[in-house]
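**Q** The following blocks contain the structures, represented as structure tokens.
The numbers here are math on the coordinates, done by the rules we state, and not lab data. Computed from a predicted structure; not experimentally measured. Cβ atoms are built from the backbone, for glycine too; each structure is taken alone.
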Structure 1
Amino acid sequence: MDPLWESRVLETRRQFFSRAATGIGAAALASLIHPGLASGLSEVQGAPRGIGPHFAPTAKRVIYLFQSGAPSQLDLFDHKPTMRDRFNTDLPESIRMGQRLTTMTSGQDRFPVAPTIFKFAKHGQSRAWVSELMPHTASIADELCFIKTVHTEAINHDPGITFMQTGSQIPGRPSMGAWLSYGLGSENADLPAFIVLISQGSSKRPDQALFSRLWSTGFLPSEHQGVQFRGEGDPVLYLSNPAGVNRTSRRRMLDAIAALNAQQFRRAGDPEINARVAAGELAFRMQASVPELTDLSTEPESTFDLYGQDARTPGTYAANCLLARRLAEKGVRFIQLYHRGWDQHGDLPSDIRLQCGDTDQASAALVLDLKRRGLLDDTLIVWGGEFGRTIYSQGTLTETDYGRDHHPRCFTVWMAGGGIKRGMSYGTTDDFSYNIVDKPVHVHDMNATILHCLGIDHTRLTYPFQGRDFRLTDVSGTVVNDILL
């Protein structure tokens with residue numbers, strides 16, 4: 001990165017004239033009349049500025065409920081009743097068509113069909129098929145849009161998760177939350193525009209790593225970095241002042257550091273210097289705003305009846321869903337939840353019960369809670385993993401036990417609120433839930449649609465890096481207009 005080039009690209013016209021034509025008195029007066037005018041930031045003092053939206057949005061924020069490890073669409077949402085008659089028969093080559101396999105199943109002698117052992121039923125006026133494993137989700141089926149034909153190129157977890165979150169299998173690109181922070185800025189100066197919450201599944205199986213690069217800024221300015229909230233101790237590292245340091249002394253320290261950084265910025269012009277100053281200021285404000293925000297004890301008993309008693313325990317999926325609602329109320333732009341433990345290569349029937357027990361009630365509660373508070377219409381909720389699961393069993397197949405390998409060709413994601421049609425099932429897969437028959441939705445298409453709901457043309461939200469303009473959807477992606485209101 002070239003600091004001088006960055007300075008020229010990132011400095012706004014307002015910032016240039018502010019620095020060139022106004023003295024400290026005018027800057028002070030401007031800050032009193034309208035916080036942010038003198039700094040060239042957004043209308044919220046200290047919040048990252050945005051460059052959009054490009055048109056009227058239907059959503060102001062996103063809550064992404066990412067189920068890390070890849071939930072089985074066959075056991076949850078993609079009902080394939082004819083597979084019961086094919087139990088333990090070989091998957092036809094006409095269906096697999098030479099699809100590449102992971103190393104977990106490439107050595108198998110055969111690929112036996114493993115129909116789900118769980119019952120499905122139609123729910124709501126939309127008559128959406130939902131498994132018995134998800135009774136709470138089934139109860140809100142008319143609020144949801146089930147997209148059954150999402151597909152990806154990635155076949156292993158790390159590139160798959162990276163692709164879903166950044167639009168590339170190769171690490172180093174900005175995450176979706178960083179793009180939205182860059183494109184739209186923040187609605188709350190006292191909280192980050194992009195917050196990450198992580199929970200551990202009850203299945204206790206070895207999980208795929210979740211690297212911090214999944215919520216990084218990549219080559220975008222560092223002010224758009226996602227901030228991870230923790231489930232134990234201080235919600236954010238170093239939120240509390242150490243012994244002997246009070247808020248007044250912390251303020252004096254930040255002022256002194258800011259003055260030194262201002263001198264350095266005048267010499268070097270590196271925008272990362274100002275980003276560092278802004279991060280320190282945000283951290284100072286978070287010391288006052290975050291403790292109250294994360295104190296769930298102020299919630300009424302009816303809230304815990306809705307989300308489940310796990311919501312009382314910090315760091316659980318239920319608690320994170322409740323916290324996501326509180327963050328949405330505070331105007332946080334992008335709230336990313338990761339729930340680990342869905343990588344069910346073996347013992348799927350027992351493990352998926354545990355995972356659904358962790359997530360089903362709280363996911364549905366979040367939708368209902370936002371709706372009753374009038375927030376669902378402008379909050380987009382996304383639920384899904386990095387790919388799907390195969391119809392054939394990995395390892396030994398019995399009538400009560402099986403595992404499933406990775407399957408990128410088709411999987412189910414549901415969306416709700418924020419301009420998405422309610423009570424809809426979109427796309428069709430074949431009888432084996434192996435190939436897409438109608439209405440495919442690529443990862444880039446889904447991300448383009450998410451950006452569209454937020455008023456962003458995905459082809460115009462770009463950033464110059466290494467000689468070309470990059471974007472979240474790379475060089476493809478089409479908005480799925482059929483699922484939009």
Structure 2
Amino acid sequence: MYRIDHWIDGRAVASKSGRSGKVFDPATGQVQGEVGFADVTEVDTVVATAKAALPAWRATNLSRRAEIMFHMRELVAANRKEIASLLTKEHGKVLSDALGEVARGLENIEFACGVPNLLKGGYSEQASAGVDVYNIRQPLGVVAGITPFNFPAMVPMWMFANALACGNTFVLKPSEKDPSASMFIAELLKQAGLPDGCFNVVHGDKVAVDRLLEHPDVSAVSFVGSTPIAKYIYETGTKNGKRVQALGGAKNHMLVLPDADLDMAADALVSAAYGSAGERCMAISVVLAVDTIADELAAKVKDRIPNVKVGPGTEPDAEMGPLISAEHRDKVAGYVAGASGEGATVLVDGRDGAPSDGFFLKPSLIDNVKPGMKCYDDEIFGPVLSIVRVSSYEEGLQLINDNLYGNGTAIFTRDGGVARQFQFDVNVGMVGINVPIPVPVSYYSFGGWKASLFGDQHMYGPEGINFFTRSKVVTSRWPDPRTSKVDLGFPQNR
């Protein structure tokens with residue numbers, strides 16, 4: 001059994017709190033490691049380290065920062081298999097899925113390589129007689145990222161790449177369920193030339209989270225997780241004077257119209273609902289099927305489910321691995337178990353035939369689901385797809401807009417006019433047109449609306465740069481001493 005410690009000032013540091021958590025192998029259900037949990041003193045040490053490293057890093061020129069990001073990009077690319085193996089080992093996702101996670105995270109490091117261009121300001125010459133005005137973007141200081149279990153490599157890359165490139169120093173509090181990837185990333189950043197103290201990792205639970213939210217030297221907090229925790233992070237952080245972006249949960253709907261290619265739609269639904277065992281905030285968990293094609297679509301999805309190969313992520317032909325923990329597996333299974341009692345029809349029960357070792361569920365498909373049922377109202381975060389039958393495009397759109405969440409959505413149709421109207425009308429932050437999981441590329445930004453986001457800025461991309469910097473406007477004049485005079489009037493441009 002291995003031990004995972006903190007990363008402070010460029011090296012691994014053992015926790016002295018006496019508290020720790022177990023790291024499981026989700027494919028076997030066995031404990032494989034132990035991670036130390038920080039106490040308040042250890043969190044304070046980490047923040048103090050980041051604060052001490054800030055002046056020199058902030059003064060580092062943009063070309064050098066970009067050079068380090070380029071080096072990091074090459075190191076992540078060269079070590080992508082090793083990172084993916086850590087994800088499979090501790091999270092359980094299949095290797096192909098893990099490699100995809102690393103690839104999408106890598107895009108954000110590539111985006112940050114362009115920081116000299118991203119931080120360009122504006123300049124207005126001769127705004128008034130002899131007066132020039134310009135704006136610059138400067139780092140916030142010590143910033144923190146609190147990341148979830150489902151993407152232990154990608155989501156940290158969403159945060160630290162832009163944060164560091166902009167001149168901040170960074171403290172990462174990863175999920176205690178799969179913490180090893182964060183330590184490997186820390187080692188790669190050191191190899192890339194990042195000065196010690198600029199990137200630190202502190203492991204722990206609510207004790208560590210609360211201290212980061214309260215610490216006076218932490219200027220901003222970025223978070224991804226469930227909506228109740230996102231709301232808590234946002235309220236606690238802002239109450240303590242911090243800038244906060246907190247991405248919460250989702251209940252993503254896919255509206256399938258009668259003119260859609262139903263085979264393509266069924267393929268997309270199986271991929272989007274059951275990939276990563278449904279443990280992703282962009283998973284499609286509800287399909288809104290117009291009545292005239294609902295039976296046919298349900299049958300096509302049902303026919304595809306037996307072909308999904310469920311097994312340990314290390315098996316070459318496995319397409320869907322286990323869930324993260326026994327508790328979460330049992331919670332997800334509970335929604336399937338209770339669906340019939342609420343009036344829904346369980347077409348495929350993922351509890352049947354699931355591997356007995358580890359935290360496995362197979363894909364589940366539930367038909368005749370309606371709002372008010374738990375399997376509709378709650379974010380299940382597992383391999384469960386609900387079919388809601390609607391009479392029209394308008395009814396489907398209304399269900400999406402009435403939902404508590406507004407993270408991602410999709411429409412499948414051959415009608416360009418309807419698709420364009422949908423993107424105009426739908427109250428959701430990320431929209432796919434014949435694309436089931438519309439995760440934006442790195443030079444756009446990621447984030448939802450409504451209860452899926454707390455804060456004003458989405459994550460990564462241009463909004464990520466804005467989040468990790470603040471604007472300063474400078475008004476300057478280099479006057480001719482011969483024209484200088486006392487003027488007690490209000491400054492004017494004319």
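**Q** Of the structures 1, 2, report the one carrying the highest value of mean count of other Cβ atoms within 10 Å over residues 315-322.
**A** Working: 1: 24.9; 2: 19.1.
With respect to mean count of other Cβ atoms within 10 Å over residues 315-322, the highest-scoring structure among 1, 2 is 1.
**Q** Ok, one more. Comparing structures 1, 2 by mean count of other Cβ atoms within 10 Å over residues 83-90, which one has the largest value?
**A** Details: 1: 13.5; 2: 23.0.
The structure with the largest value is 2.
**Q** Sticking with this one: Using mean count of other Cβ atoms within 10 Å over residues 331-338 as the calculated read-out, with 17.9 as its value, let me know the right label among 1, 2. Write out the running numbers ahead of the final one.
**A** Numbers: 1: 24.8; 2: 17.9.
Corresponding structure: 2.
**Q** Consider the structures 1, 2: one of them gives 1.00 for FRET efficiency 1/(1 + (r/R0)^6) of positions 115 and 131 (r between Cβ atoms, R0 = 35 Å, to 0.05) as calculated from the coordinates. Say which.
**A** The structure behind it is 1.
**Q** Identify the structure, out of 1, 2, from whose coordinates FRET efficiency 1/(1 + (r/R0)^6) of positions 243 and 323 (r between Cβ atoms, R0 = 35 Å, to 0.05) was calculated to give 0.80. Kindly include the intermediate steps, with their values, before the conclusion.
**A** Values: 1: 0.80; 2: 0.55.
Of the structures listed, the value fits 1.
**Q** Give the label, chosen from 1, 2, of the structure having the highest value of relative contact order in percent (Cα under 8 Å, 6 or more apart).
**A** Values: 1: 27; 2: 18.
Structure 1 gives the largest value of relative contact order in percent (Cα under 8 Å, 6 or more apart) among 1, 2.
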